[in-house]
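*Asks:* As structure tokens, here come the structures.
Each reported figure results from applying straightforward, stated rules to the coordinates on display, with no laboratory input. This one's a predicted model, so the numbers in the text were calculated from it and none came from an experiment. Cβ atoms are built from the backbone, for glycine too; each structure is taken alone.
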Structure P
Amino acid sequence: MKKLVMLTLCALLVLSSLACPAMAEGNSFRTLYSGEVTSLNYLTTATTNDFSLSANVIDTLVEYDKYGRIQPSLAETWTVDETGLVWTFNLRKDATWVNYKGEYVANVTANDFVAAAKYLLTESNASSTADIFYSVIAGAEAYYNSTIAPAEGEAAPAPVDFETVGVKAQDDYTLVYTLSAPCPYFESMLTYVCFMPVYEPFLNEMGDQFGVANGPDTILYCGAYLLSEFKPQEKRVLTKNAANWDADKVIIETIEYEFIKEASTISAEMYRRGEIDSASISSIVASEWLSNEETASLIRPVRQTGFYTYFYTFNFDPNFDEAYEPENWLLAANNEAFRKSIYAGLDRVKAMLITEPDNPESIMFSTVTPPEFVNLNGVDYTNLGDLAPITALGADTFDKDAALAYKAQAVEELTAQGATFPIKVLMKYNPNTTGWDAECQVVEQQLEDLFGTDYIDIIIEAGPSTGFLTEVRRSGNYALLKCNWGPDYADPQTYTDPFDVDNNYNFMDKGANAEEMAEYYQLVADAKAITGDIPARYEAFAKAEAYLINKAYIVPFGYGDGGYTASRVNPFTTQYAPFGISNYRYKGTELLTEPMDTDAYFDAYDLWLEERAQLAD
């Protein structure tokens, strides 16, 4: 019956001058991209563009199946001793390293994990995820600190023997990690990039050219795919790794990425013409397609597979042009009443309409940690302790009266401190992110209409289309910015990481109120110190998170994805986990022979929930 419906649909599309997607034959998948990878070095990068590629070419000790259950990968079995500190992994003997042509280089051994650890714990290699590794592995932080080059005039740190670090190759196929303290979420960390292996002879041979993103030959491969072709800002091709130990479960044989700077604006039309197999669907396109019977069946709702949280953040280390008055901005950002005026005055529902025009509240929440990330005896973490009243606010944190009262308080306090009005608010966006510019315009109009331009002057600017994170967020070239963070492991601690000391999200440790920062960091430290009592640990992290929100150091927003998408991918066949890199993997993913519409999507989702519940029972 479905085939008959599709044939009828195609006929209607032809009659209405609309092309019916000619799905690519076989197991190939074609898509566009507009943001190039900056590095293939998975031991140093922490950007989504980079590790979404690494996830497909490097295997990890464990992985997750489509229902979110942990599965063996490079490790066949593993055990933990009675102290909870010593984890022993028995590696499979049929995992191999190959080059981008698929030619055998070596077997994957325990030493590959030791070599990776030593590399990322060497400060000069500038690993962005070393802190995640040394936060749990015994002796790792001390070794890392010993590698830091001293500043001019300072004595070099005392040397530390790498043998003191809790990672050992007991033999070729037995890997042992020793933790600094029991870690209830350690298994979930193992799918992240800092726990990936590296073949040491190749690493040494390549030197500083290891992982340079100028071709496919700067790394070796042990994952489901090979980067068989890579021409930066032109194309890249992932090809099934026939030598992979689990190649039988790799269904999509070729994934072709074409670089087009305007991908977000032209992909929908290319998908409709059958030229690609997935497309970015903006809210405008979604509205048009859903109102047309012929095109409504070509798109489906976006599935929330990841737990990326989005939030607006105030910059406490403003490094932007004097024309935008950075010193004046810093005075305002450090005024609690000013921050709370923005928190209460931002109509998040209006802003989210750009991402999800039909039901924005469905992808919104009022905390940093998203709902359903972790729970305690059936109670969601976001409903625990000090977070409970914040969660109860739901999507509706807009409070006009409170916002105007905070405005009056801020004007009085800031005027006394020498600030001038209006406060200039430099707000930047990435032009490659669909709808971000429109969202900024909604925020500008809504806040300036509420407060008046005598209070704030929001200045919207497009950031660079490439290198946005480096040139804008990491350099502090903004006043107010929408940021995101994805979890690296299954514990609330992961959502404190972007705000930690030396963070490059809002630089709280550099320019925010020192007394309040000391209090916040102590709350986080107290929570981290609780390892054996999970209820107490979760309550403590809830207290720290609530402190940050109640002081309005950030404005939680919700998920970044919503609305509709067009893709041949069956979203319920992909690996599923709310942390790490599982959701970026194509291993096990199946392709559809015809588009999945909204009805089919919810039928499949209900079936997935039913099957997962049965497995849990």
Structure Q
Amino acid sequence: MQQSTTQTNQKKSMKKIITLFLLLLLAATGTVFSQAGPEILHYRFDSTGTTVRNLASAPPAGASTANIMGGITQGAAGQCGGALIGSGNSSSTDYLNTGFTTNLSGPWTISVWTSNITASATLFYIFGDLNAGSFRCFTNGVAGANNWILRGPFTDVYVNGGATVAPHITTFVYDDVAGNIYGYLDGVLVATVPQTPITITGPGPFKVMGYSANVGSPAGGLLDEFRMYSRALTAAEVADLHFTTHTSASLTACDTYTDNRGRMFNVAGTYVDTVTSSLGCDSLVDLTLTLHNSSAGSVTTTECDSYTAADGAVYTTSGTYSAVVPNAVGCDSTISINLTVINSSGSTISPVTCNSYTAVDGTTYTTSGAYSAIVANAAGCDSIITINLTINTPSSSTISATGCGGSYTAPDGAVYISSGTETAIIPNYTGCDSTITINLTIISVDTSVTVNLPVITANEAGATYQWIDCGTSLPIAGETNQSFTAAANGDYAVVVTMGTCSGTSICVSVMNTGVAQAAADNIVNIYPNPTNGSFSIQTGAVANLLVVTDLLGRTVTQIKPVTTRTVIDLTGEKNGVYFVKIITEKGTKTMKIVKQ
């Protein structure tokens, strides 16, 4: 509430400032042109002593103050307030030292108010710098009585009638774009003199009411409102320098109006007010005053998180506040606000899904990223859910597979027994579907053999063959035909290869070449080898005992067979190399089996 009252007072004060500013813009026709002040030099002689402050907006170095030299003083009645009073003496001693090292390049304007300037055989100089191209302004002599002449490194410019006992404002404007120096008397253009480009520079000093050793003004001559600009004033701006003393204006205010003299008015009507012109002089203003009334109202509201009042103030907590805004007639409308603020809520989730994700607000996302969903919470305000979303995508691949042994088990566990194109769907590493297209070939390899010792023949025709020594598991060099003739006693088998599939026959034992039945009793085959746990032992005759040991000689299992084919299970054993002893009536045979 305190803040709102302060804002209201500030607005009312600002209205008064704006009102006074508008009144300063009035001229005889009701308008005075607002303009920026001089940039280089600006002197008002309204004080006492010998130091004069430079009121320009950007005084040159060393020119922030000026010094009154010799018998010149300040006082008496100038254009507004005091004036610089001439001594009638030589300006070698009597002048205003500006401290300005003359430097005028580009456009410029010089304006001065003078009074009590008499016709004389003596030349009177109101400003100049001997060392800057003899730049000066004077009357009498070549200028003629009652006239000012501006002379320097350019064509002379006359302002006739400006150097008189009566007060006048003389203004010279150099417009470098137009290529002219304009002379104004009391705001009226009286001379236009074309010029080539002008640059006026010198070491100084630039003197006011003086030039070189010449007389600045007659004794009692007055000079006020000396202005030097770094720009060319417009005709309207020059006219503004010749102010008006009585104007009229219309003003609209809210509730009451306090004039420049502290009088308060709460009734509309026409009044006389006094304001200060742009030159610091009093002007009378016939003021027609219109008054409008302020207003008041209230609002009761419930909002989520924050509330922005009509005046732009933002509130985040419940309470009673006020806002002041203009009403329909431009006066204060004070609004009392009974505010209840309910806070929104928030949470964060990190879902991981395949393909797409639909948030609680119904938005569907198909790419990973950070998102937010807004839904109403229990209090009816926004519940903001931050979603750190990971979307994984399915994958697909195509493989060519061969099913050896007449069947193929796909990655999804399906078993196929015929060739063709199949599809398996399993989770990929991100947990989404991995679709595998399988170009499947089923191959059955017949590993049976026909024994007609000493000849052993593979029954699968059209394959490739490699006969091996079962005792060493090494291939027999050069034995790659479908039939093999044993040249020595031993155990022999054949590796049959069809395409990418291979199979190994049973081992055929040759104990005494030429005795077929005795050899057949000792035929031994272990398959599959390597095994992933379970394997079979095929013998020509029922063995007496089968013993499996590990590399350390430890007995893993032993079985007394009842048929020529015995299945042994090593599923519970570690992967590695094991040995199988086949004990028969004719002797003992040891073979190697690998579990992987």
Structure R
Amino acid sequence: MNGLLILLIAIVVLLGAYLLYGRYLAKTWGIDPKAKTPAYELEDGVDYAPADTNVVFGHQFASIAGAAAINGPIQASVFGWVPVLLWILLGGIFFGAVQDFAAMYASVKNKGRTIGYIIESYIGKTGKKLFLLFCWLFSILVVAAFVDIVAGTFNGFQTAAGGAAAVNRANGSVATTSLIFIVEAVALGFLLRYGKLNKWANTAIAIIMLVAAIALGLQLPIYIGLTSWHILVFLYVLIASVTPIWALLQPRDYLNSYLLIAMIVAAAIGVFAARPEVNLPAFAGFTVNGQTLFPFLFVTIACGAVSGFHSLVSSGTASKQIKNEKSMLPVSFGAMLMESMLAVIALIAVASFSSSAETAALGYTTPSQIFAGGVANFLAVMGLPQDVVFTLINLSVSAFALTSLDSVARVGRLSFQELFLDESIRDEDMGPIRRLLTNKYFATILTLVLAYFLTQVGYDSIWPLFGSSNQLLSALAFLACAVFLKRTKRKSFMLWVPLFTMIAVTFSALILTIWKLGSGIADGTYQWLAGMTVSVDGASVLTAWGAGVQMVFAVLILALGVIVVIQGFRKLLGKAPAAA
């Protein structure tokens, strides 16, 4: 099998899905181009801020296309390229894109409110409170995992052979460029809001800024260690999650979207030029390295096919920026299919290497490095310098993760605030405790402090629990949207198969994860040590402290998920009242 053939199949399938299935959903549910969207109706300049379709698409795509879209398919490739490709395409179209569109549609039709508020309106207040608690715990996991990813890509030092410290110029350049991005984003935010230029002028300025940041980053790398970057990234996230959305989040995502799309286009061109052979087996078996294809293939691929986090972005931030209901289809459905394309390219990249021994010999120890190395090899065929391309691809991957951090920290903050908000109580009538708990600064700091402690466990250890809880969140989003569609007399049959599938996958994965963590603590596999990880026979393993924290999260998330599912199905299977 040739990588080019896989890419061509993916392009045809995904483009056809957008033109046929996406438009069918929009027509079936109903789009009103003349309706006043929440972005205008509730404009406050902080969370509600109308933006052009290309700007909101940039925010949505940059937020949802986190490092998981690259890491997931590469990690899942141990099962063979056929099951990974099938799930990326089928899952991306009939699961992920449908969920993202449904969540955004339900939110826009409900004043831009989050999935939590939709659950309150159509399932009940108790369901909403439990779901918001679930979302908050999930947000802590995502922030912890992605801060570790970002800090790792910024880390200017590495351990060379013999234990000697050495600088990592590629990571240093990525760090510099990312910092320049943030400064440029603020300037671009003011330009977009007050400049009154047309979108083509704004686009030209954004691309010039992007190129300038990359050029400076390549020439002026910053060398700071991992621990310092952990702290600095958390400080950035703290500021980003409370800053008005137009001043940082919108323009930074706008800038990054061009970088990310350019990376996907360049990678696709590289595949056309190199036509790499697929060296992975088509199917490696139902059990590989102690992991079973069901449910772990699905929760490992995660965002490349379907991700509950997307529903939080669609209903938490993007829906509050939609100018016209017509924009919902390209911003939600279209962005998800674009992410599936990225996942396919990641699969081709890892499949182009002859074996894991080859990637290890090249120094590629993480999925992100394998992806960057594969794409750099493709483009080297066209005469482009391999080292420069490798740095640029790493920059793009870090941009994915950092942008996801912006959004998930804001979603976590909003979820915590909503836990204690009561529309029947006016702001001036709130008691001091409720006022504190609903304060955006307190909610943000509490969320980030808990995430910081969990970050010390390490990204690799958090990933299995992140994937399982992420997919369970997707099941809850499907359930909430199905109840909304039923209660508003709209067809919901297209959500039923994804709903039941994700419930089966995620409950199985969480139960197995809890069993593994508990067994590891009981039999001494995880050692009680002061540090977070310990080397046993040359392998890094999680300590009992870290395993215990994760098990508490896993049990809480599973319990909350079960209760919300039970409440939701009571409404979904009950008699629907007349539409309002």
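*Asks:* Looking just at volume of the Cα convex hull per residue in Å³, for residues 43-218 alone, which of the labels P, Q, R belongs to the structure with the highest value? Walk me through the numbers on the way to the answer.
*Replies:* Values: P: 136; Q: 107; R: 188.
When volume of the Cα convex hull per residue in Å³, for residues 43-218 alone is computed for each of P, Q, R, structure R gives the biggest number.
*Asks:* Of structures P, Q, R, which gives 20 when relative contact order in percent (Cα under 8 Å, 6 or more apart) is computed from the coordinates?
*Replies:* Answer by label: P.
*Asks:* Name the one structure among P, Q, R that helix-only ellipticity at 222 nm (-39500 (n - 2.57) for each DSSP H run of 4 or more, over all residues; to 500) of -22500 was derived from.
*Replies:* It traces back to R.
*Asks:* Something else now. Looking at structures P, Q, R, which one was Kirkwood radius over Cα pairs in Å calculated from, given that it came out as 23.9?
*Replies:* R
*Asks:* Using FRET efficiency 1/(1 + (r/R0)^6) of positions 67 and 187 (r between Cβ atoms, R0 = 25 Å, to 0.05) as the calculated read-out, with 0.95 as its value, let me know the right label among P, Q, R. All intermediate terms of the calculation are to be shown ahead of the outcome.
*Replies:* Details: P: 0.95; Q: 0.20; R: 0.40.
The value was obtained from structure P.
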